[in-house]
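Q: There are structures below to look over.
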Structure I
Amino acid sequence: MGAALATAASNLGCEAHPLTSRAAVPMAGVNLAGLEFAPDQLPGRLNVDYVAPEHAEIAHYRAAGATIIRLPFLWERLQPQLGGPFDENYLASIMLAVDQAETMSVILDAHQYGRRTVNGAACIIGESEVSAQQFAAFWHDLASRFQHNRRVIFGLINEPHDQRTDVLVETQNLTISAIRAAGAGQLILVSGNAWSGAHSWVASGNAAAMTAIADPAANFAFDVHQYLDPQSSGAQFGCSAGAGDRLDVFTRWCRAQRRKGFLGEFAAGPTDLCLSELSTLLEHVAANSDVWLGWTYWAGGAWWPEDYPLLVRPRSLGSPVDRPQMAVLRRFLR
């Protein structure tokens with residue numbers, strides 16, 4: 001989650017389809033946060049500074065009908081030295097989660113905000129001593145580990161912000177080419193600047209710049225985030241009336257450009273207004289499945305405080321009781 005995170009289909013010139021208990025998008029699920037926790041503690045210690053997903057929680061969402069999880073991780077932990085070897089223990093936590101997902105797809109999400117920490121400083125990838133080439137080489141090596149697993153999706157960079165959009169495009173294009181050179185043909189998710197917010201896709205300049213994204217395999221989509229609070233930030237827990245309509249501008253852009261989108265982060269608190277806007281947001285995605293490949297809610301994971309208003313992990317995995325948001329999500333799960 002960063003500082004960035006429907007209209008009726010008839011408003012888009014599309015026929016609205018009645019919703020059923022089955023999702024109208026192929027992938028729907030949850031973010032499993034934890035491996036990216038405590039980014040100021042590097043490399044950090046498992047179960048002290050960060051936590052790996054639990055098999056029981058993965059199984060809980062799969063049983064609920066989820067078909068995908070998004071797995072945030074830190075580049076700094078997986079590859080502690082730029083250009084160096086992977087930390088095999090950290091990689092093992094990622095690989096175990098992929099295996100435990102069984103039939104579910106897994107997005108490997110480099111949760112970097114467009115940056116990598118070097119000697120305590122956050123360096124913008126491609127605009128600093130952390131080069132686009134180093135980032136591309138990292139993804140080449142990671143993709144090579146998963147090139148034969150068709151359930152794995154590569155989420156290049158979480159919520160870039162306050163950086164040069166042209167450099168961001170060039171960096172992601174170089175990285176896409178490196179992944180394809182590794183022999184990996186899976187779906188790649190790319191991000192826009194300005195926290196990759198759906199609501200600001202045009203105003204931020206992403207709509208103009210992101211038309212230059214290119215993939216030799218023609219198998220990519222745009223990962224956008226959309227929260228329902230007044231600032232679309234995810235840092236506030238109240239919701240604005242009408243916030244469920246915020247995907248409209250991005251949906252229109254995708255349709256005009258013949259591109260696909262993925263809603264990588266979104267969330268709402270447990271109030272009646274928030275649950276209503278959450279439902280509207282998911283109805284928009286379902287009604288526009290020609291554009292949207294799917295979504296992952298923020299968030300699940302073991303280490304959130306019990307009073308975190310956006311949480312969908314049940315209090316007990318042994319005897320799970322849905323939180324209010326999960327009851328809404330279930331309507332859109334398979």
Structure II
Amino acid sequence: MQADANSSQTKLAADALGPTVVIGEILVEIMAKSRGDGFLEPIELIGPYPSGAPAIFIDQCAKIGGSAAIVASVGDDDFGRINIERLRSDGADISAISVSPDYPTGSAFVRYRDDGSRDFVYNIGKSAAALVSLTAEAKALFARAGHLHVMGTAFAIPGVWEMMDHAIGVIKQRGGSVSLDPNLRKELLGHGQTRERFARLVDVADLVLPSGDELSVAAGVEGETAAVAALFARGVTEIALKRGEHGATFFGADGTRLDCPAFRVAEVDPTGAGDCFGGAYVACRRLGMPAFQALEYANAAGARNVTLQGPMEGAASRQQLDEFIAATPRDVR
């Protein structure tokens with residue numbers, strides 16, 4: 001059913017309980033200035049830009065006014081420093097970012113093809129990004145956290161499950177909540193215990209933030225209506241479905257459905273749009289905003305981010321998003 005914009009109070013823990021915490025990779029992104037099929041010849045590059053899905057998420061979460069923190073690892077180099085300074089300056093708690101003297105900060109070199117798809121050359125698995133561990137600083141952060149946001153990309157990091165498991169227990173015990181962005185590559189589901197662990201995350205999640213077919217992957221059933229019903233049957237209390245250029249939809253466990261139209265923008269760089277959407281949505285809901293308002297800010301955060309070059313260069317404050325919302329036309333289809 002449809003509902004008014006002020007309906008559906010959230011079950012997410014209030015921001016006052018403690019910060020939203022995310023675990024995962026921090027890296028820099030370096031981009032080719034021209035389109036092409038790869039990196040087989042000398043080309044002009046631009047960057048480095050602070051990046052990493054969890055870092056983009058938590059930067060937007062902090063910048064819009066939410067209490068936010070990240071558990072991650074960087075190298076003792078300028079790539080690490082540019083990330084730490086960006087997160088610090090935007091208001092994120094960086095106390096649980098460890099600095100490795102032996103491994104470089106993770107990196108991604110990116111080139112766009114003519115059809116808009118991308119070629120990547122990653123250094124994550126052999127970088128500091130893969131060294132995330134349950135340090136004393138991470139334990140201290142979890143002990144005062146109010147919310148854990150889990151990103152499927154983190155499953156590529158060895159040992160991250162033990163950290164998530166610890167964090168879920170500690171945060172839930174103190175009345176906190178959990179959200180899940182199921183951006184997990186399908187091939188990873190076949191590795192070891194990943195499928196069972198992913199299923200457990202769905203079972204403990206209060207909020208799920210899927211894009212496209214990630215809704216069916218998270219629910220384990222095909223079809224939007226069936227997938228939504230399956231997730232609510234497993235204990236999820238709200239779903240924010242990202243539809244890209246078609247906006248976003250809120251589903252509440254009480255049957256509420258709210259559709260929020262997309263903003264019409266000229267896309268410069270799509271990287272980070274979904275992460276900015278998630279960071280804004282989680283922060284707004286934890287700050288007590290009604291569902292439609294949170295969805296509108298999330299849509300605006302994702303749309304604004306794609307108008308600038310760089311994965312988190314468009315992450316915005318609430319005032320900047322208010323200005324963007326007032327000035328940007330919407331898709332009324």
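Laboratory data are not the source of any read-out in this text; all were calculated from the coordinates shown. Please read these numbers as outputs of a predicted model, since none were measured by experiment. Cβ atoms are built from the backbone, for glycine too; each structure is taken alone.
Q: Comparing mean count of other Cβ atoms within 10 Å over residues 45-52 across I, II, which structure shows the greatest value?
A: Top value of mean count of other Cβ atoms within 10 Å over residues 45-52 goes to structure II.
Q: To test your reading of the models, identify which of I, II gives -1.20, -1.29, -1.35, -1.40 for log10 I(q)/I(0) by the Debye sum over Cα atoms at q = 0.17, 0.18, 0.19, 0.20 Å⁻¹, for residues 77-236 alone when calculated.
A: II
Q: Turning to a different aspect of this structure: Starting from the value 23, 16, 11: which structure in I, II was semi-axes √(5λ) of the Cα gyration tensor in Å, for residues 221-292 alone calculated from?
A: Matching structure: II.
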